[in-house]
Structure formats: C-alpha cells, structure tokens
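Just below sit the structures, each encoded as structure tokens.
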Structure P
Amino acid sequence: MKIGFLGNTNNYPFIIAMKLQEMGCEVVLFIDAPAHETLHRPEHYTDKIKYPYPAWIKERHKLRNALFIHFPNIFLRNVIKELNTCDAVILNDYGHRFKNFIKPDVLSISIFSGADLEVMADYDQVLQMKMASPKLWFMLPFIKKMYARFSVDQLRKGISKASLVSYFPAGIVPNDDKYLNEIFPAGNCPRFNHFHVITEDFKYMEPPDNEIFRIFSFTRFIWKMPFPPGVPMNSNKGNDIMLKGIALFLKDYDQPLDIHFIEKGLHVQESKELIESLGFSHMVTWHKEMPFKELQGHIGKADVVLEQIGTHFISGGLYAMLKGRPLIGNARPEIFDPLLQEKTAICHALTPEDVCGWLQKLTTDKSLLHEMGIRSREYVLKHFDINNETKYFFNFIEERINKKHV
C-alpha cells in the first residue's frame, strides 16, 4: 500500500508518514520548507532522519510558490504525477487543494494543523491577507477579492473530497467546526479527534536538582490585540496571563526564579516590556528559536513547563509531560475530561491567580512536583500516543482499499 503526503506543518504529517513506513507501507513525503525553518523539517525532529534525505522524502521548494500551488496542474505536474501513483494521500496545509487535481480513485485524508482550516478556509481572513500583502501591490482591489474567493473555494473543494478528516475535538475551535459543517453539509465525512504526539524518543527524566526553581516555556508569544490579518483570535496564547501569574507569585516568594523563554511570536518585544514593568526581567533568559531536538534539553533542565493559557489547547507541552514535567496551561477540561473519561493531569490555569497557585504548590512540595511529573507522563502515554492515530489511518485506508477491490 503506497501513501503520499503533501504539506508538513510542524512535522505532524512527517511523524505519521514515518510511523506508517514502520508498519510496512510504501511512503512518499514532500518537503517544501527552507533550511532555516527547522520546525517543519524532519532532520530537526529526529536523529533517525539525516540530510540529504532518503529517497522517500522529496524536497520541492517550488511548493512554496503561491501561483504554483493554486495551479499545480500547470506548474507542479511532477508532484501530481507522483501522488497519482499512490493508493491514498494524506494532505495538510496547502496540500488539501491538490485533491482537485489528483485522480478520483486515490483515497484522500485531510489532516489539519490549525491555520489550514482556521485561516485558509475563511474568506474574510484570506481577503484581509490579500489586501494587506505588499507582494500583491499590483493587483486592483476587485482582483484581490476574486483571488481570495478562488483560493478559499479551491481549498474547500479539495477538503470536501476527503474520505476522512483529522482535527481537534469539536469545541476546541468553534469557528473551524462551523467551516467543516459548511464543507460537509450532509455530515457525511468521518472526523478523527487529533491530539496526539510521538512518544518513543521521549524518555522520563528525574526532576532536576536545581538550586533555583527553573521555569521553561516554549510557547510563542501572541497575546496583544488587535491581531494582524491572517492571525485568528484563537491564536491568543495568553502569555500576558502567564507573566502576570509569575509576577503575582514572586510577591510572596523570597527567592529568585530561573525563567527561560524562546524569542518567537508576534509579541516578543511587547512581552519583554511587560516583564520589565512587572519587575522580573533580571530573572529571564531569552533563547533564539531552536530545532525541536534542542528543546528537549531545556525541558529536562526545567522544574515546570508553562504552556498557552489562551482559549485553544496545549500541544507541544505534551512532550514536556512525557519527560515527566508538570505542565501549567489551559487543559480545556470541559472537553477532554468527558472525552477521555479521566480528570486531566495538566495543571489547569486560566488566570494569573491560577498560575500563581500552581507555582506556590509546586515550589513548596517536592513530592508533589515528582508525583505530578509521573502522572503527567502516564496520562500522555495512555491518551495521546500518535501510534493510535497512525493505526486508525492504516486500518481506515486498508478497509477502504479492500472494499474497492471487492
């Protein structure tokens, strides 16, 4: 069984591709990210992949060209030709629109990573982006409107041809639930609840023996309204809440903290200014963006990891939990507790007071820090292992192919 992958946001499709290959599938994966975008390149995710890539991973930078991906039947015929040799394709990001050009008998699965549904399937947001884009200075406004409508319609049409979609559970991003209902008005497309991470290379690490309590957060800084075109409201990470929670904690904590942040996101400078005003900038170390593998080292050195406290759901923080680190963030218990039939192991926080409360508990009780770390790992292994998602895709594709040949 041959499966093709197009689109690789955050290496999520790559992880699925690698797992399916381990299960015996023939796989082809297209990579478009330039070398400096380490978050989307496999060699920065795992030591199992080296650059230059093995034959099954094909690097095609032309897939970054907006004109080419809207008219792949003209400019990217070699990519379509390769995908047409597959039994199934798993599409992500711009890849969803390619189903309009792939043979009808090739099964397609659309897996979403956020913006490819939340932004790219929303006409108003796409129009705002086209209107604000300096690259389209030569286009008259009415042409930009036509371009935006064409782009959204093409993407939605490609998604509508999927036999399965994979996205966050209903309720996490209500707007996206609405878009999927519009794309599938008859409700005739099964939806897999995606919230999984790879687990094998993330071993438990004993809590560090830090002299100074160490906090790490690798969440991007997006919190100050209004957001620019193309950045949905749901992207708010609530970093200001996190920072105010730390400041609140420090009012009654007579020792310093060792705080580590990553310089990424729209509001790094605004966050630095807020930290300065809150009075703990001397405790903060800022790091440049780094490959995912390097993040693991910082997770291991931390006593606790802080994730987003916005209205979405923690994602990368699941890796910190696998390492045995307590995670403070928005656990969305109203959705996940009934779905998983278990109370969350995440240190649920929505307010500065919540953040402060968890820091007070975890700094004063080392046994709780240890217990929360162990429970965090068990919780992720039980409910969030990406092998569950991979097996589901494998069985779904195999079943559909077998039915086709009966």
Structure Q
Amino acid sequence: MKHRKSLLRLALGMALLGCGLATTAQAANEQYFPLQSYRVGPYAAGGTGFFGGFIDYLQYVNANGGVNGVKLTWLECETEYVVEKGVECYERLKGGLNGAPAAATNPLSVGIAYATLERSTADKLPLITINHGRTDSTDGSVFPYVFPLQLNPYSEVSAIVNYIGQREGGLASLKGKKIAVLYHGSPYGKETNGVLETLAKNYGFELTTLEVPLKSAQKVGFPVDHIIGNIWSNSEEDVIPAGAAAKCFISITTHPSGTDFPVLQGIKTAVLDKGQGNLADPKRFGTVYYNLGVVNGILNVEALRIAQARFGNKPLTGEQVRWGFEHLNLDDARLQALGAKGLVQPLKLSCADHEGGGAVRFQQWDGQRWNLISDWIQADRALLRPIIEASAAQYAKEKGITPRDCSKEQ
C-alpha cells in the first residue's frame, strides 16, 4: 500500500512537473506588454480608446501567428491618469508575466512618463511616449530608453507654424502677423512657449499667449477655422461637447480616423467580428484615439520584429527591444505591406533620433466627423535639433550622464 502511495505521489509529482514545464515553455514563447492604462477618471475617453486599439492590434497579431511565432501577452494596471498610481503600476508590472519578459511601457501620460523616465532607464525598459513626453528625449544619446515616437512637442508647434505659413502664402508672409497660443496651464502646456518665441523671431510674427475656451472664442466672433488644436485636442471626444461651436475647427493629427485601412479591416475580421474587441462601445472603432492605439501597436510590434532579426525569433529583453526601436524603419513599402499606408507616417529612427517622423496632417471637424485637409507637413527639424541637443546636454550634466557615442552604435 505504501509502495502504491509512493508511486502515486511520484506520478503526481511528475504530472505537476510536466505542467510546470508546459507553463514555462508556453511563457518562454511569449512577449509581454505591461499596460499602465486608465479606463476611469477624467481622461477615460482617451484611455479606453487608445488601450482598446493597442490591445486589439496585439490580438490581431496573435490571430495571425504572433511575431515570428512569439505570442503577445499583456496585463493592465489602472492608473486613473494619476502619476502616483502610474508609478505604482510601473513597479508592479515591470518584472514580466509568468516568465514572459517585458518589451516596453506605453503609459500615454506626460506626468507618468516624466515620473518613470529614470526608472525605465535604470531597468533598461523602453518608455514609449508616442506624440508626447520630453522633447529632449528625442536625443537618444542622452535618453537611450525613451522614445517620443512620431512627434515631439517642438515638432508639433513647428509644423503648425509651417501650416499657417502655407495658408498665408509662405513663411515670409507671417511677418507682422499675430499668432495666439491657447495653452494648458501646466508644465506640459508651457513647454513649447520658448520654441514658439524662437519661431516668432525667425519669421517676424507677434506671439501672444492666452487661455480662452473654444466656446468663448465663438462668443466674441473669432473665426473657428483660424483656431488650430494641438495633438490632444484632435479627437471626437474633444469637439462633440462643444456642439456647433466646434464646426470648422482645425486640429493636427499624426493619423486619420476611419476604418477603411486594410489593417483596420483585418482587426475587424479577426477580432471585433468574433466578439473579442476591447472597446466597450464598438461604435468607437476607427475613432482618433482607437486608431492611435493601433498605430502604437504597429510601432511596438515592428520594433520587436526588427529586434528579432538581430537577436532571434524569441521573447526579447527590454535592452534588445530598445535596439529594435532604434532601427525602426517604416518606408512606404513596409507600411503598404502592413495595411497601414496613410495611417502611419514614414518613420526612421536611430541612436540619435528617437522621434523619427516630425510630420503632421491637418483635419477639420464638419460637425459629424474629421476630414483631412492637408498632406503631411514636416516640422523644421534642422532648426529644432540644436535646441533639443542643448536641452539634452543640460539634462546630462545635471544627472551626471555621459552621452553615448552614436557613431559607435551598430
């Protein structure tokens, strides 16, 4: 009897060991994304749309075999867009999931990005700040693990000035004209004021800073089509509450809304039509925030794919994924293959350049939907680069950082 119990224990032990090995093997072929999401609180509309699109894209990739056979997994932690909670979530999630290593963090929050920047660098975990974050983190020689993909705040205002100049007949036509900036009264909102002053001196326009809500502008008869919103005033949720006052309002975007792109149709077929979509309201499919999440998913997955080409088709460390981001190169041919041409701007990153794009398009609200009214308009990156490098150098000096020699990076 004792012999039978021993055999039974041995058999159970072998079975448990086998299960453990199977679980480990499964986790060993998974890449993990820690998600500091926000689905409640004042910015829930942005969070639910963005993380809904991001997760749906990851599901779409998994439905098509993963990234060279490596499946993607994720775990959310609710931040409510509160910095302290964002830091807590970072610490809770950064270590991986069931053996699957973390690829990158994507908080979509200026405050959380600033608060976790040094932690991410110390942990060698890429911090993705698509369309936001510290402008000087564009300089990868000083900020090796921070990626303000597509558009940093300086590029944003430079592109807006270039667009206004285009409308007025050329940048030379701005001389003597007045440009007013309606800014958010936070460090984020004030970050670009210095660059705008530089642009004002360069082109001879008068710069005025104001805090005037959109409805107030209508009351005093200011033409709405002379108001241009920045990247965080370009969603459906931003204009619908303003009602008729928002009609003809113009904003910038790094990606259009809409569902006609092949990648969006692929997500619909593989994920949404099977009842697996992450959005609580399916009508938000193809909206600005949702599509931003999809774009963010594309950029993260492509960085993984590029890194795998160097390090092998397996789950990668944050340091290896960083290499993938620094070698991200999305030309028209690759975007076409991804079904994302027109949805994502061409991007080419490097050790020195963690933005990679710097272009925007302009869209106008017709009361029902956003309509594109321009092609890609590029920021004056040559003008901005010395300012960025000077700021990054000052940060390096304050923090005792020795910048990387990007000429020696492979």
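We did not get these values from a lab; they are worked out from the coordinates using the rules stated. A quick note: this is a predicted structure, and the numbers were derived from the prediction, not measured. Cβ atoms are built from the backbone, for glycine too; each structure is taken alone.
A few comments on the model shown:
- For 0.95 (FRET efficiency 1/(1 + (r/R0)^6) of positions 160 and 344 (r between Cβ atoms, R0 = 35 Å, to 0.05), calculated) the corresponding structure among P, Q: Q
- For FRET efficiency 1/(1 + (r/R0)^6) of positions 128 and 192 (r between Cβ atoms, R0 = 25 Å, to 0.05) computed as 0.25, the structure of P, Q it came from: P
- Computed over structures P, Q, relative contact order in percent (Cα under 8 Å, 6 or more apart) reaches its largest value in Q.
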